[in-house]
Structure formats: C-alpha cells, structure tokens
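K.L.:
Next up: the structures, one after another.
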Structure P
Amino acid sequence: MKTKFRYLTVAAVAAAMGLSACNDILDEEPRGVFTPAFFGTDQGVEGGLVGLYQNLRYVYGNMYYYNSLETGTDEYTYAQSADGNFKDADLSGVGTLTSSSCRSDVLWGNAFASINTANNIIKNGKEGGAAESLIAEANFFRAFNYFCLVQTFGGVSLDLGCGRLEPNTKTVRFNVRNTVPEVYQVIFQDLKYAAEKLPDNPRITGTVTKNLAKFFLAKAYLTFGWWLENPNNIPTYPECNRTDLDGHDAKWYYEQAYTVAEEVIAAPGPYGLMDTYYDVNLGANDRNKECMFYADHTESDGFYNGGDLSYAGGNGTEQVTVWAATWNYCLVRTYKTSEGSILSEDKTTETNWVDPLKRAATQWGGRPWTRMAPTQEVFTKFTDKDKDSRYDGTFVTVYRGNWAKGGDTNEEYFNANLMPIHNDEPVLTFLPDAIGGVFYPTKGPNHKDANGKFDSDDKNCISAGEVAGRADWVIEPDHISRFAYPGLWKLGTYRTDNGNGLGQPNGSLTRPFVIAKFSEIYLIAAEAAVKSGNNSAAKESINVLRKRAGKWRYSNANDADYVQDFSADLTAATPATITIDYVLDERMRELFGEGIRWFDLVRTQTWEERAGTYTICDQNSDGAWVKQNTVKRTIEKFNYLRPIPIGQLNSSEMTDAERAAFQNPGY
C-alpha cells in the first residue's frame, strides 16, 4: 500500500527551553521553524522538547477532539445546542461520522508533527552528544503519540518520508501504513528506553519521568493484550494476523501490564493519591501529585496560556473543553416579587421574571455552550452517592444565586412555591435520586395558545420541577435532558483574578488539561489482574480508590465543610468477583469526563454493549423538556477505528483507488 503522502515535517513554532529566573517551569521563547541541524545542539534539543510540550495544547483542551472521545460513549450524547461535530459523533442517526466530519483529525496532524520533532531530537541529539535523559523525553513523546494514533486509526506509518523512524525533510513522499504489531513494537521499545533513562523526578515542573513512561508502558501492554485476544472479532487495518512479533500471547501482555503497574504503585516517586477526591479536582490544587502528565496553561499571560484570557473562540491551543459540557444555566428564571407570574397587557410577555444565575468564572459555572449532555444511565452508575464522594466531586448538582456579584443589589427573589431565596442559596438542584411528588411543567416557557396568548406553565423556563416546601427548583435523574443537566465541576473554570465580581467567564481556561493521573494506575492494574485471572489483586487495586472515595472533607452540593469517612462502607460493597464490566464502572466513577472513555470502550471491545442505547429527555409537543426517550445508536465494528482525515488524503498525490485502499474500511 504505497502512496504519496504529505506530512508536517516539523513543529511550525518552537521555543528554547531554560530555567526561568523565578520559577522551575518551562521558559517558552518564541522561535521560528526548526531545521535538522538545530537539533544537533543542546539549545536545539531543549527547544525541540519545549515544542513537544507546547504541542500538547493543540490536542488536549481542544473541544472538538474532546468531543470525539466522549460523545457517543456511555458518558455523553449531544446536547441542545450541538452542531454537526457532536451529532455526527453520537452515531444515533442525527448525523453521519465520515472522514470529513470525524474530529479525530485534531490528533492525526498534531501527533505526526510531534513524532517528527521527536525523530529529529533522537537522531540529531544523539549525534550532537545530548544527555540520554533528554533524548529519552523525545522517546517518550514518540511512543505516546504513536500509542494515541494506533488506538484511534489502527496501523500508521513509521516512515514519514526518509526512512523508518527517521526525521522527514520532504513534503511529498511515498507512504506505507505499518501494521498494528509493528507500531506497538516501537511503542514498547521507546517506553522501555524512556523508563530506563528518564529521571525519577521531573527536571522541570510538568516534564516527563521514569514512572510516567512506566504508566503508559503498562497501559500499552494492556491495550495490546486486548488487541491480540480480540474477543469480539473486531477487524483491524491494515489487515494482518493478530500475532505478536516477539511471540508472546495476550496473557503475557496482561501479566506484564500488571507487573509494571505494580512497580509504579510500589515506588511512586513524586506521585501519589491525594487524601480526598475533592482535592484532586479542586482548581486551587491544580498540578498536584496525582497529576502525572498534562497540557499546561497559565493565568498570567495569554500567549503562554495558549488562549485569550478574556474571550476565546474554541480553536487552536485554547483550553475550552468544559464549555462543551456546560449547559446554559443562565436561562433559569425566578420572580422579582411574591406575586409570581405577571403578564403584559396583551398576555404575550412575562414581566416579572429575573435571572438569578449569572455567568461567572467559577468552577461550578463558566461559559455555557450546551454541546454535550450526560446520558441518564450515567447517574445509575454513580451508586452510593451519599457516601461515594466521586459523584459530588465530579458534577455541579446545585446552582446557587449569584446576582450580587453581577451588581444586582436586591436582597431576595421568589423562587419555587414563591418562597424567597437569597444570594448563595440554591436556585436549582439536580437531585441525586428520584423522590416522587415533583410537579413538572407540561408546556414549555414560550408556549402560547391558539390566539397567541402566553399560557406556559413553565415557571422557571427550563422545565424544572417544584416540590412542596422547597424554595429551589428540582430535576430528578430521569428528567435530565439535552437542555439541562449537571455540569462538570471537576474540569470547571478556575481563576484567581475575579475579585468580588463575576470575573472573565468567556476567557479560555487557564487550568492544565490532565492527560494521566496516578489514580488510573490502580485501574490499569485491576483490569490487567482481571484479564490475568487474579481476582484478589483486582479487588485490592479497586478498593484503594474506593477507600479514598469514601473520605470527605467538603461537600460541593452543600457548599460547606463536610468531614466524613465512609471508606469501610464502600470497600465492603465491592463485589467479591471483579469483572471487566465492574472495572469500567469504576473507571467511569473515577475518571468521568476526562477524555479517555472512547479508548476504554474500544480497548475492551464493549462500546456497543455499554453505549448502544441511552436514555435522555427531549422536548414534548408543547416545548417542555420532559419527554423521556431511549435512543439507539448504530455502532458498527468498523467504527472501532476512526477514519483517516479526508483533508490528509486529499492533500496526497494518490489515485482514487490508492486513496480508497489507504482509508480504513467502512469510511
């Protein structure tokens, strides 16, 4: 399969690396285009490495790539304001996933640019006598990017134009897609070298380490073991026998995955679990010891942040992922006075409404784009919500009045049951479980009768319910819709420059996007143990996280300190036999919304089983969001590989037959 193919040869913009005068951080100095000779110098090696870290921002934090890893899984579907990027990914008949619409293209172009930069560092840096530990950073990045590519597209090229794993200096070349085993062989070699030569501790804040290489080595072993086993007969491409080039079977790889994961757990180095799940995701704790690898951002400067600090459009290096999963909470209405609903003289306009929730640069709020909504099934997977802190530490379930921060001096408004509410009190609550006795509207907020007269019974404009004796509007789990749903607190906006106001909720996020967490190594170990037939080891790994999940120090729902320990209850509730299905449930509870779910379901070949149907509310005929629908997705076996981006194919000098042969089947 030999075709002329264009690749980016080097990262277009790079920087020299050095120690800042004040901080142990990457010093990003703008530079022009890399040349091969540049990589033969110490400055070139260090500058090339900074380019690799910078390039993470083009992928991690990109809302459209994030969508490709979450929408269509058992975590998310498309939401009310979704465009085609999100509807196509849902595979539920509202769009079509094609080589033109699949947003895995974000990964394709940026990964190959990083791979070629790594190739330059490895080849020219070695010839220039660069330190092995610096070269090993490039080996890590080459392996990491190939690992992302092979999971997404199947076999990809190891020759970018000038030979296998050689730096490319050509813009047009003959290309051959290597097989999956050939790509994994490089991944394993690079990660083992990196694990041997990298330092125990980051040489600069956020740089890669020995244990990070082992983390991905364990995950790659686990993933390749599944590929070899292929329990559901998922096709691969390019077609090849599912055999290991080194002669090992799937069980060997599962055992290796467990062994390496346990090495990391036994000697964690600078990494470890935070004491509570809340503290892992609290914005003030960003870059904590649990965060092993991340695409970094900063509040101090827009250039070094990779996105505007006051307004962002959602492209390039801007970190805007959580906006996609944030619904438009600003549409919630309450009443100015205790008279309740007051219509204009012609009965076409409500005159007594006010919005008590203001858009704010805060972890529960931020900029609402309403592109992705969690399925209702998610809220059944989060069990023991009153004891397992991961539910409270993942979602925004209570929205509190903040009109004072927007300059509104009114002390109170009138909410559900025309009961008064004040600033910082609940306006809307997403209930953890059904409670019964909730009155929901049947006619949407803009509904009018045949004469054009306003006759809506939606008192809050979002179809939320009302319970006797409660001042907050409520929504039960089976009334979660594409329009209103719990926000994603764990990835929410965090700024320190808000003062006493609402801050800059429209600026790109200044938080790092975390790619690998130490907590996941326990889940990798558990999954590998299940596949190796070691149930006791699997349960032990799972229970480490469940024990931590039982420890509370703060309640987001109550916005108050809450010190409780339900560790014994949660570990006692762990089933005696750990299955892959249970591991996937735990992965959801621990890592929900973190941009890895599609990989989880593809790796374990459970995508159709776990995400083939989902339930969510849509609008009824009168415009209220209370129509519960079970939606079927059409997930074909060929969907387990994403299509090669059409832009890449069209820019290549191929015949139509060559282009068709290069593309993954089904697209």
Structure Q
Amino acid sequence: MAYFVTGATGFIGGFLLEKLLQRDGEIYVLVRSGSRKKLKEKLKQLNVPEGKVIPVTGDLTKKNLGISKKNRDAMRGQIDHFFHLAAIYDLSASVEEQEAANVEGTRNAVQLAEDLQAGCFHHTSSIAAAGLYNGVFREDMFEEAEGLDHPYFRTKHESEGVVRRECQVPWQIYRPAIVLGDSKTGYIDKIDGPYYFFKIIQKMRDNFPKWMPMMGLEGGRLNMVPVDYVAAAMDHIAHKKGNHGKCFHLTDPKPKRIGETLNIFARAAHAPEMNMRIDARIFNFVPAAVKQGMMMLSPVRRIRKQMLKDLGIPAGILSFINYPTRFDNRETKKALKGSGIELPRLEDYAWRLWDYWERHLDPDLFVDQSLESRVADKRVMVTGASSGIGRATALMLGEAGAKVIIVARGEEKLLETKKEIEARGGQAFCYTADLSDMDSADELIAKVKEDHGGVDILVNNAGHSIRRSIRLSYERFHDYERTMKLNYFGALRLILGFLPGMEKQRWGQVINISSIGVLTNAPRFSAYVASKAALDAFSRCAAAEFNDVNVAFTTINMPLVRTPMIAPTKIYENVPTLTPEEAADLIKEAIIRRPQRIATRLGIFAQVMHMVAPKTMEVVMNTAFNMFPDTPAAKGEKGGTSQPASAEQMAFASLMRGVHW
C-alpha cells in the first residue's frame, strides 16, 4: 500500500502523517523546494525509518502539482490513497491567494490523482463549505450552502465542488470543524478561531480578580474539534471500505455557544468569567443597508479597525459571532463506531490549549520587550530624579542606553544620580529647576531645547503629596494651591513645552506618574488626588488629539511606593509598599508597550466599584478614613510623633495593598 499526501508539513497534515506512519507502505509527500528542510526536521522528530517517506518536489499552483513526468511515471498505479490537505486556512488571506491555493490547487491535485490512477482521492474540506447556512447542514448537502460572500467560505465551497464534479477517481470528503490544538499536548502551529479571543481573556486575568463578574458577548455556536481527533478520524474512515462518494462531518454534535466557550477558556486561564452576556443577535434589528452605509464612513472604519487591532481580532472572525449553522454527523458516527475514536470534551483539555498558547504563541512573546530597543540614543527627561522613583528610573534608563536628562530642585543629590549613571556606562545631563515656579519651568524648557533640541520621552515624576483631612484644611487653601502648582501646572508646562517637537518628528511619549488614589478616591489626600486627577484628565484629552501623529500619553496610577515623600508618615513603615525599583519597572512597561494607562488590579477594581456601587465604596473608604487618623504634623501639633500601625490597620492595609491611607 502506498500513499500520496499534500500539505503534510501543515498542521492537520502533520498529524495525519503520524497516523499513516503507523501503517505499512510508502508515503509520498508533496513539498515545495523551500519546505524540504521543514519536512526533514519533522521526520527526524518522528524517528521515521529511511525510505518510509519519499519527498516529491512540486507546486500546488501548477498543473499536476508541478511534479515531473519522471516522478509521475514512477508513482503511476502505485498510489492507493491520495490525501489532499494543502490549502489556505486563513480568514485574512487575500482573495487571489485563496483562489490559487484552495480552488486551483484542488483542481491540480485532482488532475494528478487521475494521472497517477490513485485508488481514492481524500479531500480535506471544511465546515466553511456550508457558508452561513441557517439551520442544520447534513453530510449529504452541498448545493444548499448559502452566505458564501466571504472568500474563505466561497473558495472552500468551490474547491469541494471541483472534487464532486471533476474528479474521475473514487473520492471521499472530510469537513472538519474549527480545528483546535492537540487535546493531549495543546500543540497548534498558529492562532485561529477562539485563539483570537485569548488576548482579551489574558488582559481580563491580568487586570481583574478572578471572582469579579464580567460582561461579555453571547452569540452562535462555535463548532470546534482538536486536531488529533481530526487526524485519527480521517485515518480510520479512509481505510474503511464502502465510503466512496461520501462526505464526513468531523464536528462536535453538541457545540457550545461563544459565551460558554470563552468562559471555559477563562477558567483554564484563571481569569474572571463573563457571567453577564449580551446576545449579539440583538444587533440584527439594524438593517443590512444601514450597517453597510455606516461602514463606508471613514471615521467608522478607522474606529472599527483600531478596536479590532487592540483586541487582536481579524475582521473575518466576526462572521462567526452569530454563526447560524449546525452540523449533522451521522455518517461519521457510523464510520467511527467500534473504533474507540471519540471526541474529547473541551472542558477536559482547554487548559492544555491555553497553556501552549501562553507559552508559545502569545503575540507579546514576539515583541522586543527590551528597554534598550525603545530608548537607546533617545532623549528621555525624568523629573524628580534625585531620589525615589525618579532616581531608580534614571539609573534604569541610563543602563538601557538613553540620553537621560535628569531634573530636580537640589543639585547635590542630582549630581550623585548623574555620577552613578555614568559609573554604569550611561549618559546623564543635569538640570536644576523648581517646577512649581512657572518661570523656572520655562527656563528649563528653553535650556534643554538649546542643548538637546527637545526630548523624545518625558517622564513627569516630580510631585508633592499632602496627607491631611479636609476638616483640618479649612484654613489651608494654600495646600491645594502648592500641590496643584507642582503636580499639575508644573507637569503641564513641560508637556506644552516639549509637545511641539514630538508632534513635528511624529513620535514621542509623555508618561505621567499619577496615583492609585485617583482610582480609589483615597480620603485625606484630596489636594494630592485632585492635582493628579487633573493631569490624568488632560492626558486623556491629549491622547485623543495626538493619536494620529504617534505621540502617546501614558498615565501610571502608581500604588504606594516607599520613598522619602512618605517617610514622615510613620504608619507607612509597616504597610505593604513597592520599592522605587519596582515602580521603575512600571515605567519600563509604559515605555515598551505605550499603553494609555497602567494600574494595579486593585486600582481598576476600585474604580469599577465606585461606578457600580458608589455608596458601598463610600462606606468602605469612610471606614478607612476613621481607621487611619491624621498625623500630629497634619494636626499642627509640634513635637508630636505618629503611632506605629496597629494590627487592625496592618491587616486592612494588606487587604487594600498599595492604597494611600
């Protein structure tokens, strides 16, 4: 017995090849000249005996698959089973590519099978051949397909039609559902189907606690099967007599809806589940003509494109949101009866798929995550660089090869920072300025422009915090004025000074060190939180205005960091805090990813709770307000000292880790 296989170096083809290797007989494998090395490595991994697999050089887009007459003569009359798997399984591929590979490639494969006088032509189609048929699509149905507008659906349907109408040797057709990774190892070679939603699930896991209920989307039923089931079923059915001229649905007889499927993967990822789901069918009331007209509008197209880019979802996958087709698979069940081949439950192997994706296919793994790639030879200004977060950030940037422009009021400590940066092989340029004085800020801007031509990245870190309850501030309006001068107006002055240069070069970033207090509305920090909130609001507005010139605005809602600024409050000595180096890592993340905001899970959760249950959060924060008293200094008591944190205070602070109390 001998086999001929196209697409053996592909995903399904590779698994089928493993099955065929367990049988007697030679296996001829079509390979492009550029894929011979890939096949050789595959065979080496499988410990294939010499001569068992015979590579045949060819091309899917050429007549008889581009195989020479000599090779065809050698194989003629020898091939019992011709497996055609080579195709494009990509919703985002161009129409021309899909036409050439899926339709003409199948026609060329059929011609070769006839020329070789093959015993049976096994064609791997797809459930996409049914298009968007509304109802149950049986295995004996073909012409009834509808909704074939998408080139992937259309070309899969047409390629199957080529086999049905043109193939002169006995044939069998297999229609796999959306093919997932190996149920035993999780292996898959590319992102497809539900994998496009994994990034959303990962973001939910990273930003929200697992127990927090989320809102999601409900839609049609996604029919999915693991690749090992597909290969095993094809191998078994192909070698069973009496199946010529039949089509087999390698599908799940009880497919799950999108919402349920995503929750299975959310559980596998230890992410919060989407308990509240909106049925996508409610959008069907919008007439198709209205939808089409809206999509012709440039702003709508741009917004849609950006949303899909942010979520990592190709436009074609949206066709499956309200997928209307169910698949009968009675012929497949009959053919597999007694074989021991059963479709595994998604719940039992979803964790393997997730684990493999996160370890091997997560798009972030292929992004250069080094700080050096972002800041080498870039002009990066860090304010408040003489101590704490600013100093740690400046040292980090210097080691990464940035031209670090460090700013602070005091020269002595600033020079120490410069000296340490240079000792580590970096470049540093010192400038003293009082950013609460607008004249001093303007002088700094002018001097830096004169010396360096401007800055590429501005880190607004310098800030002033006041911990005092409002009732103790009735006669201290100046507290609010001086906090606003530095935290908002000083930072804003620098932004407005350096922004024109960033806009002109069409690249830049402004990173504002804000506070978790803006998200939690921390009591006793009304002056500080208000000044940071003002800067946050400005940044959100600016981000919208400068999006198209590639200037990013990133707000970091920083949790409590152990710096000289919090030293006077003794209660903080025994509560959880970040180190300045850990805070600098958040700035590193901001530079690498350029997001609009970076915040902790607790900060995001607090913000959400303030929206959905404001009165409850008011009680929580009031409880904290009464638990953590004003310091003697805040009360104006000379010589008084703060008491160390009590066990109750420490427990509460640990529960609300990073929040300023």
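Every number in this text was worked out from the coordinates using simple rules, so none of it is lab data. Since the structure is predicted, the reported quantities are computational estimates derived from the model, not experimental observations. Cβ atoms are built from the backbone, for glycine too; each structure is taken alone.
K.L.:
Of the structures labelled P, Q, one was used to calculate distance in nm of label points 7 Å out along Cα→Cβ at positions 266 and 466, giving 4.4. Name it.
P.N.:
The correct label is Q.
K.L.:
Let me ask something additional. Taking mean projected area of the Cα convex hull in nm², for residues 234-497 alone as the quantity of interest, name the structure among P, Q where it is greatest. Before the final figure, lay out the partial values.
P.N.:
Numbers: P: 21.9; Q: 26.1.
Largest value of mean projected area of the Cα convex hull in nm², for residues 234-497 alone: Q.
K.L.:
With helix-only ellipticity at 222 nm (-39500 (n - 2.57) for each DSSP H run of 4 or more, over all residues; to 500) derived from the coordinates and found to be -10000, which of P, Q does the value describe?
P.N.:
Among P, Q, the structure yielding -10000 for helix-only ellipticity at 222 nm (-39500 (n - 2.57) for each DSSP H run of 4 or more, over all residues; to 500) is P.
K.L.:
When you work out distance in nm of label points 7 Å out along Cα→Cβ at positions 394 and 418 for each of the structures P, Q, which one comes out largest?
P.N.:
With respect to distance in nm of label points 7 Å out along Cα→Cβ at positions 394 and 418, the highest-scoring structure among P, Q is P.
K.L.:
One of P, Q was used to compute relative contact order in percent (Cα under 8 Å, 6 or more apart), and the answer was 18. Which one was it? Intermediate values should be presented prior to the final figure.
P.N.:
Values: P: 18; Q: 10.
It was calculated from structure P.
K.L.:
Can you rank P, Q by FRET efficiency 1/(1 + (r/R0)^6) of positions 138 and 242 (r between Cβ atoms, R0 = 25 Å, to 0.05) and just name the one with the largest value?
P.N.:
Q
K.L.:
As an exercise: mean projected area of the Cα convex hull in nm², calculated from one structure in P, Q, equals 36.3. Which structure is it? Working shown, then result.
P.N.:
On the way: P: 30.1; Q: 36.3.
Here the read-out was taken from Q.
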